[in-house]
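Got some structures for you, see below.
What follows is calculated from the coordinates using simple rules that are stated; it is not laboratory data. Here the structure is a predicted model, which is why all the values come from computation and not from measurement. Cβ atoms are built from the backbone, for glycine too; each structure is taken alone.
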Structure 1
Amino acid sequence: MARFLIDEDLPLSLSAALRQAGHSCEHIIEIGQRGAPDERVFGLAQERKAILVSRDSDFGNVLQFPLGSHQGIVVVRFPSDGRSRAVVDAVVQTLTTIAESEFPGALIVVEPGRARIRRSI
């Protein structure tokens, strides 16, 4: 069972859907951190030993958030006009098919129809 922290730029329903799929999950809004800066969100994920899931492409910056230095970062890249339910379904489907051992230290980019995993050498 993976542990996730969902950033506020993704729907609250994503955390509920991941919990329903058997994962431990918190949403930034659920823990009273709406509007927290990226560094705080990243720090909260590390404190909780959670995989950070966000639409914020800044979390894909491996200079600011180096590979191997975290529990895992998932950047969701879907068109902003996409239906919330479709994004939630696709993200849950993708995250539940990735082995838990693949997340630590990795940057995972989830896009419509695919996921790319990048890890340190």
Structure 2
Amino acid sequence: MAKDKIRLLGITVYGSHGVTPAEREVGRPFEVAVEMRLDLSSAGETDELGDTVDYAEVCEVVRRVNEAGPYSLLEAFASRIAKQVLERFPVEEVTVVVRKPHPPVGSIAEAAEVEITRRRRDE
């Protein structure tokens, strides 16, 4: 397994994800972080974008998955992002964190957050 990582933090999208009708009607910002594990030695030597993962393309995946919603669960949202990243980019492993600020949980909570990790399956 590669020890190198690329992290994209604080990707903010606006969505209507949630279980309650109010969440789906009003919507809110969601914060997404994507960590990809891959071998970056070639990119370090060549200084060429083609030898790594284009950050803008990963952000576009997050945007598209967000727009394909709404999702009832953060788990589903994160899982779909991870699946798309593994399908589109040469990464060995991806960790996706989806954060919902100030969730309606009947109490004051700063955020609800889900973190999932998925690995490329050996062919």
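Tabulated data for the structure shown
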read-out	value
Distance in nm of label points 7 Å out along Cα→Cβ at positions 44 and 108 derived as 4.6 - corresponding label from 1, 2	2
Distance in nm of label points 7 Å out along Cα→Cβ at positions 36 and 68 - structure with the largest value, from 1, 2	1
Structure responsible for 4.2, with distance in nm of label points 7 Å out along Cα→Cβ at positions 20 and 52 calculated and labels 1, 2 on offer	2
Among 1, 2, structure where log10 I(q)/I(0) by the Debye sum over Cα atoms at q = 0.12, 0.13 Å⁻¹ as derived comes to -0.36, -0.43	1
At a computed 1.00 (FRET efficiency 1/(1 + (r/R0)^6) of positions 76 and 92 (r between Cβ atoms, R0 = 25 Å, to 0.05)), which of 1, 2	1
Test item: mean count of other Cβ atoms within 10 Å over residues 4-11 calculated as 13.6, pick one of 1, 2	2
